[in-house]
1. Quick check on the output: 18.6, 60 is Rg and Dmax of the Cα atoms in Å, for residues 89-184 alone, derived from one of P, Q. Which one produced it?
2. 2.4 is what came out when distance in nm of label points 7 Å out along Cα→Cβ at positions 41 and 121 was calculated for one structure; which of P, Q is it?
3. Out of P, Q, choose the structure whose coordinates give distance in nm of label points 7 Å out along Cα→Cβ at positions 137 and 161 equal to 3.0 when calculated.
4. Of structures P, Q, which gives 14.5 when mean count of other Cβ atoms within 10 Å over residues 105-112 is computed from the coordinates?
5. Tell me which structure, out of P, Q, gives -12500 once helix-only ellipticity at 222 nm (-39500 (n - 2.57) for each DSSP H run of 4 or more, over all residues; to 500) is calculated.
6. Of structures P, Q, which gives 58 when percent of Cα pairs over 29 Å apart is computed from the coordinates?
7. If relative contact order in percent (Cα under 8 Å, 6 or more apart) is calculated from each of P, Q, which structure is the one that comes out at 11?
8. Where is FRET efficiency 1/(1 + (r/R0)^6) of positions 65 and 153 (r between Cβ atoms, R0 = 30 Å, to 0.05) largest, in which of P, Q?
Structure P
Amino acid sequence: MESVLKAVATLGGLGLGFGLILALASKIFHVEVDPKIIEVRNALPGANCGACGYPGCDALAKAIVSGEASITACPVGGESTVVEISRIMGIEGHAGPKRVARVLCKGNYARTNKKFEYHGIQDCKASAMIQGGDKACPFGCLGNGSCVAVCPFDAIHVVDGIAIVDEEKCTACEKCIKECPKNIIELVPYHSKVVVDCSNHLFGKEVKEDCKVGCIGCKICEKACAFDAVHVVDNLARIDYTKCTNCMVCAEKCPTRAITAIIEDRKKAYIIPEKCIGCTICAQNCPVDCIAGENKKVHVVDDHQCIGCSVCFEKCPVDAIEMR
């Protein structure tokens, strides 16, 4: 019994001694942490996804406080995070419009041809090493889920051989973009209702041989756009989202349906008679001349001609126009 008590006392004494040493060392070697770093860290979402370019939220918080990183460096947090960090840092800042990842390909199994049957591991980089993948289109989504595996937010799933992004879950962390061996994933504005879902730069004849819904570079969309927002570059239509009004005319005219838009959801302008003062500003700015009316009299929109661009809605000085 005495030996047991001695052992307990010895261990207790050692524990107390080492505890005192550690307490003393923590006081001697204590390093003051800028309280702003702690506040910024608490404002960050804590995903530790590395999308900002730093190894976790702790490192990013230090970089923001030191001025090494921008207050908008976190792509996951969004506007609310930027506003909070701006308050902490005492500076102004905005996250800008929300963007989401988009797989620019619609060539599922029913729409595209295959060169061979792939029976290897479910990894796009591995399948791309074999003749560029099993799909005939050299720019097509391989559908083996490398982007799915790397996404920390469960925002991508492969459906019928094509990776589809869940826009509500996507945080624009760009991990899928970096992972894709075909480089066909891009960030597009969250609010955009029109997207060119193709990445093929080949000539039209070759595109048609490989895929039913590929962009053939015909320039019909470019000619149809009233806002100079669509241009065919290197045989592929590209949308300038700083000019695009989501009127969907390009999608409506596209002969192969390579441009995606839900035309049935398009809203058209309606002038509220009780509010209209007949200033003619809407008629002057309408790109398709579908608004009629005399000066100082109620104007009317031709519903059949209206393309839903909302230019009149934005220009009206008395809020007399609704998009319905």
Structure Q
Amino acid sequence: MAKFKIGATVAAFVLTCTPQLSLAADNDLPWEPSGQVTMMIGFNAGGGADSLARMLAEGLNSRFGWNVVPENVPGRGGAAMNEALKDEPADGLAIGVTVSQSLTYDPQVAMTPTFELDDFDYLSSLTGSQVGIVARADRGWSTLGDVIEAAKSGEDITFASITQKFSDGTYVIGKRNGVEFTSVNAEGGRGGLNAVMADDVDIAWVGGAQASSVLSGDVVNIASGEEAALQVSPDAPLLTEYDVPYTFGVKFMVIAPAGLPEDVKTTYMTAISELLNDPESQLAQLTVKGFSGPDLVQGDALRADIDARYAEAAALIEDAGQ
């Protein structure tokens, strides 16, 4: 069974980032914006990407004296922003905050892809998701294996999905374990959680909104959709235990139009590093409170991570028969 490794590039980042961190300590950045920086956000206001982007903009403005203005450019899972950003000048005055899936999975299932990986420079990741599969605690299931056994015994299991990628995951889990789930759509991760809590569905993919409900004992993470264990449920099994070699988490990340000068790229990577490495910064605190904590992968290492995710997405799409 193939196992896709999408986290192996972190070590490469650590080796290349050290000199940048020393620059940040003195705020001695090699470039500064000549005017307003437009920070495009690929999703609506109020979501995870939006919250992270606005906190990042605030940190860049307050710490470095820049004028970074967030602008929501939602649509088609981040594709609308990617389309707009790639046509901006590569001068550092336009950057974007998005999630990895908008670059790796979604373009491969689009009828007419409108951008490619090479259209962007990959500046920095910010944090990761905490995707899990959840069930009500009172159902008595502690792992996905329990649900699979219930399905094999004839129980009709309804499984809520957030996006097409999660629907593919639902299908592949069933296919590789000899069962068939009834897949239904949910509006975002909280929609899936609400459907589980209301007994409208049996289980659901949830992107992190489940943490408080897990801690209160109302729901259980029966599996981790990430490459690693979930922070709130470290004992939840990985999908590899069920012959599923794919992961379903995302990285929240900062990108720019391809072709940025090296001093501009270094400046952004250094500034973001300083904010994420400062436990007192509001950005770092937000990543701990609502996400997987600071997750700093930059430059060539981030592009390698995206390439690996793209390959994994292609394999998932093929496995799902799309």
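1. Numbers: P: 15.5, 59; Q: 18.6, 60.
Comparing all candidates, it corresponds to Q.
2. Comparing all candidates, it corresponds to Q.
3. The read-out was computed on structure Q.
4. On the way: P: 20.0; Q: 14.5.
Considering all the candidates, the number was obtained from Q.
5. Values: P: -8500; Q: -12500.
Computed on structure Q.
6. The structure behind it is P.
7. P
8. Between P, Q, the highest calculated value is found for P.
Throughout, read-outs are computed from the coordinates displayed, never taken from laboratory work. Because the structure is predicted, anything quoted here is derived from the model rather than measured. Cβ atoms are built from the backbone, for glycine too; each structure is taken alone.
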